[in-house]
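Every read-out reported here was derived from the displayed coordinates using simple, explicitly stated rules and does not represent laboratory data. These numbers were taken from a predicted model, which means no experiment stands behind them. Cβ atoms are built from the backbone, for glycine too; each structure is taken alone.
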Structure P
Amino acid sequence: MSKPGQRVLVAVRQMIAAGELAAGERVFETVVAEALGVSRTPVRIAFRTLEQEGLLVQHGARGYQVRRVNAQDIAGAVEVRGVLEGLAARQAAEQGLSAEQLEGLRVCLVEGDELFDKGHVTEDDLQLYHDLNMRFHQIIVQASGNPAIAEALARNDHLPFASVTALAVDCQDLKAEYRRFNYAHMQHHSIVDALASRQGARAEALMREHANATLRYAQVFEAASERMKVLRA
């Protein structure tokens, strides 16, 4: 997906997480495209991706509707991802990563350090983080040598905010987003240390804790739902 297309995807995902697009609401390409100041094409692509992520469902021949989910749905899916990725990290650590895999992880660490060392982030920085974070997780799953984990994660990715690629960013509070993603990046450093040291139990625990960073989406989603109840009362 192109960089402008990725921005649209993140923006629409955040609109759903924040309740700007409420559960059960119909969404239209033209309306969202106008709100974001883009053409309909990236919005159409974003809608298809969000359908695959379980955030939108088809409504009629052409339209979409925001899926009705709750914080428990999101938390459950994220917990499953943490268990699966924790297992991948443990197996990768126990059998040992190749030199190429360790180098790939360390490149992700260096790239992340460069993003966060300046003490703040921009939307472009977070897009770069999204890309390196995806590579980071893919390397660990691959290094486990267990294809069943990748298959199980692919199924789980169809649940709301379960996928590691399901990045939602609050562009109105980049200071808070800096703290959140910088903390996640520091976790990356600890995970790589455990993997390189072949500490399976530690790598598993760290990876499962790392997944909990996504639980913020469950909290945001729940808060947004409560706000919408008040507004409709």
Structure Q
Amino acid sequence: MSGLGKTYWPEIISTLRSIIPVYNKVNRVISLGKDTDYRKMCLNKQIKFGDRILDAGSGFGNMSKLARNEMHGNLEIILYDPIIEMLRIGRSLNDKFDSDIELSSGIFEYLPFKNNIFDVVLCGYSLRDAIYLKGAIIEFHRILKPNGRLLIVDLGKPDQAILDALVSVYLRYVLGFLAFAAAGSKGLGFRALYGTYKRWPKNSELKGMLEREFSEVQFRKYMLGGAVIIAATK
């Protein structure tokens, strides 16, 4: 079953807590400067004024901050993450976030929301951290309104063996050097990305999982298939 599983998931959450001070800095470096660009591309023309948005696995709220800027703040946003410290720090770091933006903490597989209440669910580099990927996708579908959109930017796992090997080499070996250069020993926590990649489905498998629940799935691949941007419509 795709996902981190109950055994590995706590280890990843612990690692994420440990890299909070350097999270944004190292993400920028290991993505070769593309992290924000890919978030913007994911959001492009997918957000409307007044949308109710769940930023799922929000971390500091990087995805919803970009959406908020694009819509001049005319959005209703809930930041949702299993790590409460990230939620609190994220809101305090950006004074453009109103103090009444809701914070909610929990996991993807059991969302504490009613059916059909969100226009958009955002997953910015977070879906790969699901405990059970199929369960997370089903839950996101459940809380979206008819024609609601699930917007994902994340690692990709190429179907072609040679490209998969290249991405694996980057994540297993090169990433650690870049993270250390950017943030010293704290950056080494980012090596855990390779563990999540090993448990991540190939691009065609991920697309198929989404197509079983959503009526339309737009699936774009970048960096030799090592990065994906997805828009899935209910």
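When mean count of other Cβ atoms within 10 Å over residues 23-30 is calculated for each of structures P, Q, structure Q comes out greatest. Identify the structure, out of P, Q, from whose coordinates helix-only ellipticity at 222 nm (-39500 (n - 2.57) for each DSSP H run of 4 or more, over all residues; to 500) was calculated to give -11500. So the calculation was done on Q. Ranked by relative contact order in percent (Cα under 8 Å, 6 or more apart), structures P, Q are topped by P, which has the highest value. Once FRET efficiency 1/(1 + (r/R0)^6) of positions 143 and 159 (r between Cβ atoms, R0 = 30 Å, to 0.05) is computed for every structure in P, Q, the highest value turns out to be that of P. Tell me which of P, Q gives 43, 39, 33 when you compute Cα extents along the principal axes in Å. That value comes from structure Q. Taking distance in nm of label points 7 Å out along Cα→Cβ at positions 15 and 103 from the coordinates of each of P, Q, which one would give 4.4? Only structure P yields this read-out.
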